[in-house]
Structure P
Amino acid sequence: MTDVIDRLVGIAPGDPLDALRDQRPNARANAQASFEALFGAPDDATEPENVTRLERLALGYWTVALSQSPTAQFYGGLLAAEDSATLAALDAALPGAVTSGPYGDYPDGPLTVENVAGLLWEPGAALTAALGARLAAALAHTHLLVYRPRDSSADALQRLLDAGWTTTGIVTLSQLVAFLSFQLRVVAGLTVLKGELA
């Protein structure tokens with residue numbers, strides 16, 4: 001697969017941004033390797049209870065769509081190729097889930113003056129019925145990580161365990177959201193540079 005960040009930004013071989021990215025070959029290669037490990041790897045037949053490819057694609061699309069990033073079209077395409085019904089269910093739920101952030105509460109102390117109230121999103125019955133309680137719980141957790149990271153807690157992780165997630169699966173979910181947060185920032189920065197160099 002061609003470099004996904006190049007594809008999302010529209011960087012062609014020989015472009016000034018291509019030369020710029022070539023100055024950090026390890027960063028470029030590692031970003032691509034992370035993408036392929038998270039979204040290209042097939043299901044692990046030895047540990048199917050961790051995170052399936054469909055779950056990874058659904059959570060990837062959900063993360064970038066909540067972030068209101070143009071990259072959502074790319075991740076939506078990957079998900080549609082895997083399971084268009086899952087994409088349709090997520091798209092139906094998005095209008096009630098998209099908000100602005102970050103928000104949430106800090107622990108008691110001097111930072112509590114920066115507490116900001118916001119949407120406490122939970123999947124509805126229709127979404128849970130369409131995707132199952134396990135994936136629905138992960139969607140709620142992803143919403144928390146995207147918009148309310150300061151509200152992450154042991155209770156939030158317990159809700160995932162109660163829904164059938166393994167500790168390995170929870171780590172993978174967290175890595176996926178963290179990777180996409182990184183990727184979205186890189187794509188946004190390179191897109192601005194591309195406009196300046198045009």
Structure Q
Amino acid sequence: MADTRNADLTFGATDYLVHMAAVNTTSPAGLADPAVAWQCLGWTTTEGGLFKIEEESKDVDAAGSLEPIRTLMTKSTKSLQVTFLEGINPLVRALYDNVPVTSLQPTDGVASYAFPDKPNDLRYAFLFDTMDGDKRIRLYMPNGKVTERGDEQPQTEDVMPVQLTFKFYKGASNAAAVTRTIDYGDIDVSGFFPAP
């Protein structure tokens with residue numbers, strides 16, 4: 001068996017970008033820069049994003065067997081947590097406060113809006129781009145919403161961070177909840193895929 005270890009396959013994010021668009025907006029082809037329909041949510045902390053896949057299963061037990069005879073996959077949830085640094089960015093603020101972005105359009109420089117009594121089910125498409133030199137990873141989610149929000153703490157010693165947790169659902173025409181695209185840069189990975 002060939003040794004395929006390659007230090008260039010390590011990945012250390014040098015930048016992390018989050019974009020949003022209307023729900024079910026098509027992902028840019030490959031890793032192309034997002035078009036006008038996509039809007040950037042601004043600076044994030046150096047931690048970037050924390051992507052999680054949580055799966056749940058149920059064992060089926062039966063008489064005559066000491067081990068389960070079958071395991072049913074009952075749930076697979078995909079979520080991503082990001083802390084944004086632009087505490088009054090209208091897009092970030094709208095996601096945190098769970099109001100339409102148009103609520104934050106200022107009149108004479110001031111925006112005023114009421115928090116919803118009943119949570120809105122506001123959904124968007126999201127792109128999460130991570131770069132490391134010429135290597136790049138993109139996560140595309142056609143149908144996501146914010147399901148958890150960190151505590152809000154304006155402070156004098158640092159900027160006010162805005163922590164959001166996004167949850168992702170299947171898109172239009174049963175499109176996958178999450179699609180990952182990887183650009184290996186100029187790294188030769190052919191050794192991982194031997195010819196048949």
Across P, Q, distance in nm of label points 7 Å out along Cα→Cβ at positions 92 and 140 reaches its greatest value in structure Q
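When Cα Rg over 2.2 N^0.38 Å is calculated for each of the structures P, Q, which structure yields the highest value?
Going through P, Q one by one, Cα Rg over 2.2 N^0.38 Å is largest in Q.
Where does the value 12.1 come from, among P, Q, when mean count of other Cβ atoms within 10 Å over residues 12-19 is the thing being computed? Walk me through the numbers on the way to the answer.
Working: P: 12.1; Q: 16.1.
Going through each structure in turn, the value belongs to P.
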Candidates P, Q; distance in nm of label points 7 Å out along Cα→Cβ at positions 36 and 68 computed = 5.2; producing structure is Q
Value -1000 of helix-only ellipticity at 222 nm (-39500 (n - 2.57) for each DSSP H run of 4 or more, over all residues; to 500) was derived from the coordinates of, among P, Q, structure Q
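Which of P, Q yields 0.40 for FRET efficiency 1/(1 + (r/R0)^6) of positions 20 and 124 (r between Cβ atoms, R0 = 41 Å, to 0.05), as computed?
Working: P: 0.40; Q: 1.00.
It traces back to P.
Computed from the coordinates by the stated procedures, all read-outs in this text should not be read as laboratory data. Here the structure is a predicted model, which is why all the values come from computation and not from measurement. Cβ atoms are built from the backbone, for glycine too; each structure is taken alone.
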